[in-house]
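Following are the structures in question.
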Structure 1
Amino acid sequence: MSEVSTITAGSKRFFFLDNLKAFIICLMIVFHIAMSYMQYAPEWWYAVDKSDPQLSFTMFVVWADIFIMPVMFFVSGYFGIMSMSRQTAKKFWISKLIRIFIPWVLGVLILSPAVTYLIFATRHVPLPFMEFLNKVFFFGPLFSHTQYWFLGTLFYLYILLFLVVKIKPAIKERLNPAEPGKPFFLIVAVLSYALTVGAYYLVGGNNDNWSKVWPIFLYQPTRISLYIIYFFAGVYAWRKQWFTEKGFKLDPTLWIPAFIFTGVFYTGYTFFGQATATPVTFMVVKSALHSLFAMSSVFGLLALFQAKLDYTNGFMKAISDNSYAMYYAHMGLVMLVVWALMGMSLPVYVKYILACALGLIFTYVVGRILMFLPFFAPRK
């Protein structure tokens, strides 16, 4: 996410990856807003409008939650190995410290407590902020990295990639363009399923479960393996020169229908499968649909954006350049918008549309301000 430079191959600019990244981050923002209006919203969610919760928002959240981050990790892996191949180790790590590590630490120490405190503020629970910091957040049950967990996980993956490259330096070299073949996709599918179903068993079927290694690592057991897989799938794609003029291009006529169908089946089974299946069967089938939906969504969206959105204009470039800063700033801003709308007597869908519009605008404006800092300045 933090690598915002456009990929180039000779004179060809891969605008579609920038556009895909910007789309996913905007989707992430409206996704987080939808959580405030969903039925069965998590009790710990920062701002929950209980006036008229809707199942439709729950279904949207269940659907979008599976593929947002795998796409981001694939793009990050693609950019990451490219950056590592073009820079000395010193320059690479200076870049990662400025772009990822420092924003991650500052986000966790400064912004995450403020966002988490909204759990109490939006519910009008009288809790002094300093007491919250000491007894509830840093040394209590609600310690969280909020959205900055992604930066921490990404930093660890860059460390892992660096170690792999140290062991086998040839990984930094691009190979001749070649199609991956069916074995590649079969390996991704089988490995994803095996690790996902194992994690489902580990957490008793709850794929929303969060675990932590306090205070340095927050992760979801049923998803972390997918993030690693798609990060290194991005590395593999760069080495094989995917998306280049002579390289492999994903077939949208295959992957887009797969994205649609697996998304429908996963969402439907999540809501209705438990009533007709034993707990074990439900976990086995749901984890299979989870891993298949993640795979088809990553490759489906890559195929769609390369086929239809491999260009830019002033609007697209402005959003793409600002997307990292928008990701960084969005959570607290959109939760404040949701909180401000709670007292208004408006239909819930009007509230949601208004919250999305205001949230995206405020996040964009604040992101533009943050872009003056070296952490968020767009790459040339």
Structure 2
Amino acid sequence: MGDIARQLQVEPSYLAYLTSAVQLGFITGTLVFAILGIADRFSPVRVFFICALIAAVINAFACLPGTNATAILVLRYITGFFLAGVYPVGMKIASDHYPQGLGKALGFLVGALVLGTSFPHLLKSMMSALPWRYVVLSTSVLAAFGGWAMVLLVPDGPERKPGAGLNPAVFLKGFGNRRFSAAAFGYFGHMWELYAFWAFVPVMLIACNGRFATANLNVPLLSFFIIGLGAPSCAVSGIISKYIGVKKTATIALAISCACCLVSPLFLFAGPAWVTVVFLSVWSIAIIADSPLFSTLVAQNADQQSKGTALTIVNCIGFAVTIVSIQLITALQTAQNTRYIYMILAIGPVFGLVNLLRRTDG
């Protein structure tokens, strides 16, 4: 994104808008998909396939000659819209295959999401001498392969229950269930922290390079490594949840990531560069470990005929929250408060923990 901003000669704030454009598109897409009940009324595997291919093509359009800053924002928005047919629909497919042990299954699934999120940073590190378009095109090719792999190798799950006819109000029904709403609000608090952390990992590493003259950190490679640590974290949390319970595992992970927010000024840029890298690695492991577990709780407590719609609308609201936290940090961050600004992210985990502990007892 930094290369794009430099080539287009735009303000640094453009990077936050570029990230938020994808989130906003995803929010719009999930809202439309939820209202229309797409994941419940149609084959989720085919929905995943079609949306993955469209998102890949739209993403690649950013590489066309003459594409300006506004056009790239629009393309990112449309890409995000069609990702609404990928991430929540993928969870719906998993829940149709694994009614038992769903926490473990979603642990591996969300782990794959995390690896995919970090992978472009690795591509950037490998292609540092090449124009940014090569990274974008590579991600489009991989996304298309993902869509084809789904439709060719994964059938609709045996537990799939086709949804009823179009009912625009169905996606609100689940919030009347205390356990469902507790899981949803826990997820919203988690999302306040997660995507802002991911978006600012490279920023924190760049700041670390600026703070310590001898640091010379490889920002793209370390960003891949730090964010990518969340992949095994999700898988391990899913396995642990089989033994101590989904809710308890999610609560512990959310509490640890909350603590990381609060103590961040003690470790960010306060000592040698390696201290910051190690701290960010620990934070990354904790911050995502609860994600598949919240999705598990949502799926388990949703009406089974509208499970896909429930997952989609919870994703919609969760990603709306991410825009607020990303833009808030962007607006408030200064050279003087760089060590302290990320304490704001603790608001989300605190909100999530309060709802988890008050609204459920099992």
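Quick check on the output: 3, 16, 21, 18, 15, 10, 8, 5, 3, 1, 0 is P(r) over Cα pairs in 5 Å bins from 0, in percent, for residues 43-114 alone, derived from one of 1, 2. Which one produced it?
2
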task: Assign the value 37, 9, 8, calculated as semi-axes √(5λ) of the Cα gyration tensor in Å, for residues 259-314 alone, to the correct structure from 1, 2.
output: 2
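For distance in nm of label points 7 Å out along Cα→Cβ at positions 147 and 331, the calculated result is 3.6, so let me know which of 1, 2 that is.
Working: 1: 0.9; 2: 3.6.
Working through the options, I get structure 2.
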message: One of 1, 2 was used to compute distance in nm of label points 7 Å out along Cα→Cβ at positions 107 and 211, and the result was 3.3. Which label is that?
response: 2
Computed -21000 for helix-only ellipticity at 222 nm (-39500 (n - 2.57) for each DSSP H run of 4 or more, over all residues; to 500) - originating structure among 1, 2: 1
- prompt: From 1, 2, which structure was distance in nm of label points 7 Å out along Cα→Cβ at positions 155 and 275 = 4.6 calculated on?
  reply: 1
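When FRET efficiency 1/(1 + (r/R0)^6) of positions 19 and 91 (r between Cβ atoms, R0 = 30 Å, to 0.05) is calculated for each of the structures 1, 2, which structure yields the highest value?
2
Rule-based calculations on the coordinates, nothing more; no lab input. Quantities reported herein were computed from a predicted structural model and do not represent experimental measurements. Cβ atoms are built from the backbone, for glycine too; each structure is taken alone.
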